[in-house]
Structure 1
Amino acid sequence: MDKVSKETRSYNMSQIKCKDTKPEIIVRSYLFSKGLRFRKNDKRYPGTPDIVLPKYNTIVFINGCFWHLHEGCKYAKMPKSNVDYWKKKLYRNKERDEANIKLLKSMGWNVITVWECQLKKDKKEKTLENLYIKITSEK
């Protein structure tokens, strides 16, 4: 049984955004401050990548641990209600992500995935520094 009313749940779900999320803004702000220029949410590429860096031939996806089933992450728990629906939806997301990454790599792109849990306070600086190094060393 759900702990909140149907109306409250509906409102909560309607507030979840698919672009310009807090993790995306954190990563974009950091990369921009380091002098990198990029395109965001470019629909020309499979999966509509969050960040496209043509100069470095690199694409960055910033994934929420729950929505993209981050393996081994404490934030990627399967809901206890309506399990069939969520299982189907979340595994479909994961399969789609894998297919998009494979397609992008076959097109010659370097693909980097940053997970929401990697941007928590204790890991954020290290994650962002490593991301910058990965991007600039790929050229």
Structure 2
Amino acid sequence: MTDIEDRNRALALEALDALFNKRDYTVVERFWSPDYIQHSSCIAPGRNGILEQAKSMPTLRYECELAMAEGDMVMLRGRFSGNGQATPWIVAHALRIENGLLAEHWDVVESEATRAESLSGLPSYGNDFPEDR
């Protein structure tokens, strides 16, 4: 990984940790571009959309299992717990970084599979099923 890719990866991880775990809403202006493009169908447009979603779900927490970077793109795979649902969400994020800011976001979201739902017999995140935690 290049120095820029390392910085981009660290930026994305720090931004999501600050917003969803530390509940520091001021980070949106520091990490998200004023021209932020939100492709997620679950989040309103712009950086205000991500801010409002975080504020509306005060118990939501994020943990990252995998973080990769290539050029200006960062891919994160993680779990959102505290979502008010029966099981956490497993989310793959694709983030484009521009001028040291989160500029664009895409995601794929699914509910974490329980043991009964998993046809493979394996958890969809980590080593344990949600009911085993």
Exercise for review: Work out Cα Rg over 2.2 N^0.38 Å for each of structures 1, 2, then name the structure with the largest result.
Suggested key: 1
Check your understanding: For which of 1, 2 does distance in nm of label points 7 Å out along Cα→Cβ at positions 36 and 84, calculated from the coordinates, equal 4.3?
Key -> 1
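Computing Rg and Dmax of the Cα atoms in Å, for residues 28-99 alone gives 15.1, 45 for which of 1, 2?
Going through each structure in turn, the value belongs to 1.
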Point to revise | Value 3.3, calculated as distance in nm of label points 7 Å out along Cα→Cβ at positions 20 and 108, assigned to which of 1, 2 | key: 1
Practice item. Consider the structures 1, 2: one of them gives -8000 for helix-only ellipticity at 222 nm (-39500 (n - 2.57) for each DSSP H run of 4 or more, over all residues; to 500) as calculated from the coordinates. Say which. Key: 2
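Here, each number is a calculation from the coordinates, and none is a lab measurement. Predicted model, so just to flag it, every value in this text is computed and none were measured. Cβ atoms are built from the backbone, for glycine too; each structure is taken alone.
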